[in-house]
Structure 1
């Protein structure tokens, strides 16, 4: 036996809700695609070459870093992994948990989520000031995402091309064991991806919020140390990861400055950002515009 027909009012309410959801979804998708297209096209514009040209101090720092890496391979790596292997098991177990905080997802997922939310909110219907506030916020999180993500991607590819052995692969610690282009996890030690992420995050976040720069560097050095203690890397791998992370984040900072985004081209200092009050007001206006008549 069939049940009683639903009242016309209920059918109309359900139909109206479905229609509103479709309208809202369409607006979100439209805003997101439009904003990401505009952001990518703006970032893709080639800045003046002289602005991106490496400076003499940067070249000297890179050379010094490479020298330290090579010297570490000869004089530090074997002793470092032997020291780590002889640590109490409780210490190594603790660092097994600590080292997980060097995974890039701790930064890329929240940064990416904020970028997606801002892309969905920013629309031509917003007042000019609100659009400016939300766009300034998107530039900040776009910088953070790229400054952490691109060096990490570079390290992920390069380490598999280099093919350096991790400590004690096959039961023997040989700092000079290499199998290039093999693409196996046990031969993906240099550079350390965790160290790349940690140092890139320390530089990128410290550039925007100098007051927490020291905290971020303590975090980065702890992650670098943890990779040696858990016997995932030699010390030189962690140093190489730090060099990649630093170079990538600093290059991204110069790239944004060259486009007059976020940083001053002259001295690379960060432009003042919007206040929390203005951000809150702009977000509320964005939500109202997004849901109006939906």
Structure 2
């Protein structure tokens, strides 16, 4: 695929890192419950190699996926990494043996997390690390993240982290972090049905900062909507392709990282960049913010 077919290029602000707007989120490259290795490790390796061969050069991951399993598969599939590949990881959680998700937000936790990512990815420095605030489980919660961002800024000064991003944060937390260090991306929950961040997306666009929606297709409860299905039928496309294309049209600073463990779904996701949505269709889809649900 050429650049235009993957949504076109975007450069993270203040960096030399340029990616295609459709990337890949690697969370699904694990066993059930984001725990342990995948049932088919060779298939996961083949999927990653196909994504990169198709032009994907933005992979989102974390060492707490598995834990460790996803990063180890990325390394097996792609190391030594091709020039121009940007791997973005995140910190802020840990996975104890009971398979729960626990905060990992002390200086020691964050430092250990960076070293885990470096070791399992086989890197000397991480391109971008997002600090993920845990929030309530239903979205971000207000509260200071200054201590954690300061730790990452220190790791950046040490050369272990090149750039810093944020995940699951509010506009106030973004401003707090920007008073400490440069923030090169924000990753929050956003899709056709979940539109709480409309104002934040527009503000980030004015600053040239990318917004990376996680769960762009609804996550573990995929988007369902009669409107979405009807539009997809008229376009001869899959509903999830239309949902991804809408995000690309929503704002030029939106970068996509849809995840899948299926090569067929990977190809469908990448093809979403070739869909053109007319102003009339966009207006129809925009109305889904209050209508669409998940199931």
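Work out which structure the value 0.95 belongs to, where Cα Rg over 2.2 N^0.38 Å was derived from one of 1, 2.
2
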With mean count of other Cβ atoms within 10 Å over residues 164-171 coming out at 23.4, pick the structure among 1, 2 it was computed from. 2
With FRET efficiency 1/(1 + (r/R0)^6) of positions 76 and 228 (r between Cβ atoms, R0 = 30 Å, to 0.05) derived as 0.25, matching label from 1, 2: 2
Could you tell me which structure in 1, 2 was used to calculate relative contact order in percent (Cα under 8 Å, 6 or more apart) as 18? 2
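Out of 1, 2, which one gives 23.0 for mean count of other Cβ atoms within 10 Å over residues 68-75 as computed from the coordinates?
This value belongs to structure 2.
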Given a computed value of 0.00 for FRET efficiency 1/(1 + (r/R0)^6) of positions 20 and 180 (r between Cβ atoms, R0 = 30 Å, to 0.05), which structure among 1, 2 does it belong to? 1
Can you rank 1, 2 by FRET efficiency 1/(1 + (r/R0)^6) of positions 204 and 236 (r between Cβ atoms, R0 = 30 Å, to 0.05) and just name the one with the largest value? 1
On distance in nm of label points 7 Å out along Cα→Cβ at positions 140 and 276, which of the structures labelled 1, 2 is highest? 2
Of structures 1, 2, which gives 1.03 when Rg/Rh (Cα atoms, Kirkwood Rh), for residues 52-115 alone is computed from the coordinates? 2
If helix-only ellipticity at 222 nm (-39500 (n - 2.57) for each DSSP H run of 4 or more, over all residues; to 500) is computed to be -23500, which of 1, 2 is the source? 1
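The numbers here are math on the coordinates, done by the rules we state, and not lab data. Since the structure is predicted, the reported quantities are computational estimates derived from the model, not experimental observations. Cβ atoms are built from the backbone, for glycine too; each structure is taken alone.
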